[in-house]
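Derivation of every value follows stated rules applied to the coordinates shown; laboratory data play no part. Nothing here was measured: the structure is a model prediction, and the numbers come from that model. Cβ atoms are built from the backbone, for glycine too; each structure is taken alone.
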Structure P
Amino acid sequence: MKIGIVIGIVIVVAALVVCLVPLKWVSYEVTVDYEDTETYYENEPYEDIETYTETIPLDYEVADSFDKEKNGHPCTYVEVKNTDDTSGLFIVTFSFKVSYIFIGGGSIELVTYVLEDEEKSLSLNPNESKTATYCEGDIDIGDDWSWSYEVTAGTKEVERERTVIKYRQVEKERTVTKQRLEIYYKKVTLLNYLLHY
């Protein structure tokens, strides 16, 4: 009987050791937050001076413009002076209108006829003046006529500067929170180890 009690006590103690006493080491993973420095790039605006080329008309002035009769027809004159520091070509466009009165059929009608424009070219050095001349042979001096002109100046390229906004990539740093897995160890009971690992 004593042997049975002793055996029973040994079994109970062994069962308690197996179930309650942590004897076995096991590993497990844990997600841990940590701070890290991250490099990133950002577009940053800045002002810069940019050189560019612009095409502009030459400076000029009309020194004189007039008309007079020649061989029974109107002749027109436009004197152009190049006031720029660059030589160039100047085009003078002459325009003529003629008005006629038609009487017939019990009515009076005024008709204006526009003649085709005529162009004359003047090649002028700086501060030089020349006169463009055009005589209209389709108009008699006694007709009711009028004229006008337009000067188209040559062009030159000039270098200019302007302020522009540009962008450059700038390296910067920031602190970010990341996660990593860490392995930890703990002791478990034999019963727990046998059931779960």
Structure Q
Amino acid sequence: MKIGIVVGIAIAILALVICLVPLKTVAYTVMVDYEDTETYYESEPYEDIEIYTETIPLEYEVVESDIDVEGQTATVSVVVRNQDSVSGTFTVDLFIRSDIWGELIYFLAYDEKQLYLKPGETGTAEHRANDVNVEENDWSWSYEVTPGMKEVEQERTVTKYRQVEKQRTVTNQRQETRYKKVTLLDYLLHY
């Protein structure tokens, strides 16, 4: 009977060791938060100077404009000065108009003159019309100057965009393997 008690106590101790004492090491995984630096790109505005070409008219002045009448001949003259820094062609349109009221007859004399002028140079455009009866008719004269064109470089401030590298701290997760000791009974039942 003593042997039975000793064997019973041994079995009880063995059962307690199997059920309660952690003897076996097992691995398991868990998700762990960690901080990381992330690189990203962002469009960022900036100002830049842009050079562009623009076509503009030449600068000029009409120095003198006049009409000279001798009998029935009228001479229109226009003096133009190139006030620009480049040479160019100036087109001068000259008009003489005479109205006879009683019969509604219109007499129109027109001419177009081209003046090629260097910087600071003056030129004269003239047009002569015959059969202009200044004393009997209602008449008028006029002119129009069309300057040549030139291309100039201009600057302007424009907004452009560029990609800028930036960094920020983010929280990510990763799997981590950990170890724990379990009882033999737990190991046999679950692993």
Structure R
Amino acid sequence: MDTYEEMRRIFEKGVLILVLYNEKRISAALCYENNGTLVYYRSGLLDGEQTYLDMGAMSATYFFLFEYACQQGYQKIDFMRCLPFLNDGVYMHKQEWGATTEPFEGATSWVYLFNRGSSETLARVVKNIPLIVHTNNGLEGVVTVPDEHDLTPELEQKLSSQYSAPGLYGLQVLRSNGTIEQIILNSHNG
């Protein structure tokens, strides 16, 4: 949770976009400018009320955020971080909007994964949680396909369509038998 002081500091240098329903403030977005980019810092829903969410309060918040950004001439909105998983709901939602996948420059720690056991175990984990990782090429996805499936052009196209995103260089396709194949994505220049 943010401290009051941190929220106040952002508020004083930024803008608060409010959504009203029957003259009542039901949702908001706290934003600020950073080097010509509008940063979407935090959002909120009055009392976390599901009824307001069901009414579309957060969708309205996004709508008015985009409208404000356009009116002010912003070319980019930074929606900040999400989990580095290709199947994370927030990540997938941002991709539907055309977001670019970028490394988090403010990271203060890293997670290293070492496969000291069977490749089958690692493949099973990645099957459930396809990852976004740093490589020498840039950001890449790590996904799995069953060993019995050849990496045909059709399967490559299917995986590319499913996971391609601006900012991702490629996909590392991990097999439970330990082999790794690479697919270079067309969107990596995002």
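Each of structures P, Q, R was scored by distance in nm of label points 7 Å out along Cα→Cβ at positions 39 and 127; the highest score is held by Q.
With distance in nm of label points 7 Å out along Cα→Cβ at positions 7 and 71 computed per structure, which member of P, Q, R shows the largest figure?
Numbers: P: 15.5; Q: 16.5; R: 2.4.
Result for distance in nm of label points 7 Å out along Cα→Cβ at positions 7 and 71 over P, Q, R: largest is Q.
Could you tell me which structure in P, Q, R was used to calculate Cα extents along the principal axes in Å as 167, 42, 16? Checking each candidate, the match is Q.
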